[in-house]
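What follows draws every value from the coordinates through simple rules; no lab data is involved. This one's a predicted model, so the numbers in the text were calculated from it and none came from an experiment. Cβ atoms are built from the backbone, for glycine too; each structure is taken alone.
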Structure P
Amino acid sequence: MTGFEYVFPAIRGVQARREYYVSMCPLRLLPKVFLFNEAEMVPELRAQRQLNKARLPEMARYINDNPDDYVFSAITASIDAEVKFEPLGSSGDASSIGILKVPMNARFVINDGQHRRAAIEMAIREKPAIADESIAVVFFLDLGLERCQQMFADLNRHALRPSRSLGVLYDHRDDKAKLAKLVVARSPVFRDVVEMEKTNLSPRSRRLFTLSAIYMATAALLTNVDLEGAEVRAKLAADYWEEVAKHMKEWEMVRQGMISAGEVREDFIHSHAVVLQALGRMGNCLMHLHPDDWQSRLKVLETIDWHRKNSTLWEGRALIGGRVSKAEQNVILTTNAIKQHLSLPLSPEEQRLEDGFRRGDYVR
């Protein structure tokens, strides 16, 4: 190997009988070393997905808004060149730790992490100080386009996003996530009947609600509610859900062990996410219009037939073909049904969807 070289401190490993290397790369080097120039190629000639530039501002903002505790996983790249690894020693651990030398005319292909790389470049332009920080890079040796494409497929084959509920549970930055967890912890209505990890409940689950559903419903409830402090907001939300629960006898029957949560979810819709969010939207309107007596007005909820088999009311709103739908338009149409039952006015958006629903236009 001759000429100028990149020199990376590295650890050598073996996977599938092939050597690979793990190193730390200063953030300032990422835009210079790992170029992305495949955007105009057809998919057959690329080794990665096309860069989605719409994702980058949010990712860059995440870095710059959390300079003391942002976390990015390693970038995986293939090197299209002859490399040289110089170990610190000839035996033991020393033979796996050393210096990786890569010629400067080498081509680096990002197999996983091109959005991280582009977001870091964007973040550095706004806050140059982070350029001296580093990110882990896993280097594989490039064995051609087919191998690089296979690596991309393999790296993403088993990638799964965490459930929405688990994301809320582990998120300590999002104020709405903190609020939802406070409400669940403080309210007797939700205690011991909330699934904190999964977003979808099995028929045999003993839980009645999911944390993600409470997150969305409580966020809708407190939209544009002028209250300062998490404790105050959590108390109002807990008070609201406790008042709602007084008029949902099946919720209390589950807590008392008189019927199973699975039976309620199977026969009724009022514990499903679409209805919880609709109740949150309705409650927001109710509190704004009737701040002094919103509690007493909720009694009308007892007169609503929440049975899933009540297709005359719920089909096309909370249900599509008899199945519960969490789509945004279904949340709004379900909200409309509840608000009309409580003699509450519809917003312009709600009225537009309601008019379309009555014309038979379910999709807008």
Structure Q
Amino acid sequence: MPQDVLAGLVGRTEDWLSKIENDRAALDRLSVIRTLADALRISVFDIIEPYPAAPPRRVPSSPDVGPVRSALTDYRQLSPLLAAIEAEPEPPRLEVLRRDVAEVMAAYQLSRYGRMLAHLPALLTQTHLAAREAPERQRPDADRLVALANQSAAMILTKLGETDLAWFAAQRGLTAAERSTDPTITGSLFRSVIHALLSQGRLSEAAAMAQHASQHLRRRHADRSPTLLSVHGTLLLPGAVAAARADNRADAMDYLARAERMANELGVDANHLWTAFGPTNVRIHRVTAAMALGEVPLALDLIPRIDTARLPPERAVRHSLEVVNAYRARNKIDDAIGELLTAERRAAEQVHCHIMSRQLVHRLRDTTTGRRSRPLAELARRMSII
């Protein structure tokens, strides 16, 4: 796009635009950044993104969640971006925030942890400010965005082992979801709370939460839309895992059976409200539940029947980690290492950063075969484990 055209679209001079392009003037007002982003038909994050898209950046094995913590616990800590936002006469526009939420959720499902963590602090702050400043008629929409922003934070923090912070984000997201009175958003945040409880080892509470949340959705909402079906079905899945880890096989199988009925009613592997819910996801959780119950032969029997090719990378790779765990439990160490390396090729950031994959590498290296494996040692170095 010629300079004069872009300058005209944003109401500035060509000289100003040239200074911005050559880093001779500061681009420090969010309203101007948004105007530029809209004119170029890109996200505001493409302008404020602290990490360049190319060349590829090696993501640290222990990502810095400090900015996310600051955004969750004290918005005044997010500087200078917060100062720029608060200096604006108008709050962030909801239609722009909806796009930003979708981009963060997409980054999560694509296992782009670095990109997601870079975007989250600004998103948490902007949705908070939008909800605070929104006129009454727009407040439910703003609360939906607050809920989803906090859900995205809870999701990534759980994967990184930041369980207390994930619990805080899930709680805050659920509060906003309930204010929105949207059953799909409320159900989605119920799932985040269940995951947060599960990650803290509060198994009975997580299973009970799944039961209460399911009852709430059944009693108050007769809607059988694909989105609500997906949200309802997917919150039962971590409930099943929690029950299985608590050695409550009956409840685990009940949750899985109910989720399977909803998946069959849905009929396909879908991704409504970023749930990745469908028949395949239920089968994946049958493997996870079997492993939690110590039924390794059953898990190994189920694994070949699952095709994750059409699922988002995050879900597929998380299943691969369970497959690695099953192979390790049967002392099939070479198969376990091969599966882990395949998962790394599909989503290196997730494998390098996910708490479960790091635990698996340690356990594989403790075996006789693992100690002799050069590919495993090289993976451990890439993960900064050795």
Structure R
Amino acid sequence: MSEVPQTMHAVHLLGHGGFDMLEFRTDVPVPVPESNQVLVQVGACGVNNTDINTRIGWYSKTVTGATNDGGSDGYDDAVDDDGSWSGTPLTFPRIQGADAAGTIVAVGADVDASRIGERVMVRSMQNAGVDDPTMCETFGSEFDGGFAQFAVSDATEVFPINSELTDVELASFPCAYSTAEGMLHKVGLAEGERVLITGASGGVGSALIQLAARRGAHVTAVASQSKWPQLDGLGAEKLVDRNADLIAEFGNESFDVVADVVAGATFPSLIDLLVLQGRYVTSGAIAGPIVDLDVRSLYLKDLTLMGSTNQPRVVFENLIRYIEDGEIRPIVSQTYPLEDIAKAQQDFLDKTYPGKLVLIPASVSTHL
């Protein structure tokens, strides 16, 4: 550790609330890896909905609106007791950032020193190697993450990557693409099936297009028409405007699978679009978490509704393989210096750009 700086640039989340809860600092102590951990010099870290949701306390059951409703200023509701995705109170200050890529620069006592110098991606949804499908902690939520020059993580959750992609490009993958791959893995999307993807211009949505297409599915993607050019070539056979009447466009029972990150008012039509014994999977509700469900549709059509958060380790292992084999590609629209995190999150909320927005910490010289 003597060759690594003692302090670093980082963004502290001081509590639940608006952008004023994000404090950029240049004097944060560099974390020291414990016996089973590695220290990663963060090359880049992507911006994600979960970072914003956690900041504003959107996961609290007291909140019923869309992410954008409180994205800038937070919520007035009492969210401190259950404002994290896990439902347990967060400790502050917290360094967020679920989407990190970089290089290992130090290791704990029980980690092979040969890992120093590895180029890596950090798994966002972690269980530290514990064989328990109900255990899941998020990098940057239950413990400090990648909105900093350095971050520590359990060595088993930091994956070597052999790729010519830049750190900025690699940082677009961990959270969004593992979320998307976890959804498709859980729903068992098969070759030849028809899948409808909502929110397709966002990080998870654009990842879903690519990952569904590589499975040989027939992909229909819903996104604002202005974003269609950026989605060209990702694998969707048909693009539909987000304001279209989907029932009028396709008719009832037109899709085997719906992969949804939007929810809100569109939810009933998504259920109607499913075939008998169709499957619905969701990992988000950016348009609002409270929806109408006609339970008769659920049981008379023998539907399966799935939520997707926890991911088996194979999901991230597959993601690494897809990247190394060139089967999927990053979509990075904009980069920002770490101190401009509020601007990056506002652009994310405004849906100014398709794909991913990525923060870049100031570079620091270390001797490996």
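Details
- Among P, Q, R, structure where helix-only ellipticity at 222 nm (-39500 (n - 2.57) for each DSSP H run of 4 or more, over all residues; to 500) as derived comes to -22500: Q
- Read-out Rg and Dmax of the Cα atoms in Å, computed value 22.3, 71, structure in P, Q, R: Q
- Each of the structures P, Q, R was assessed by distance in nm of label points 7 Å out along Cα→Cβ at positions 236 and 308; the largest value belongs to P.
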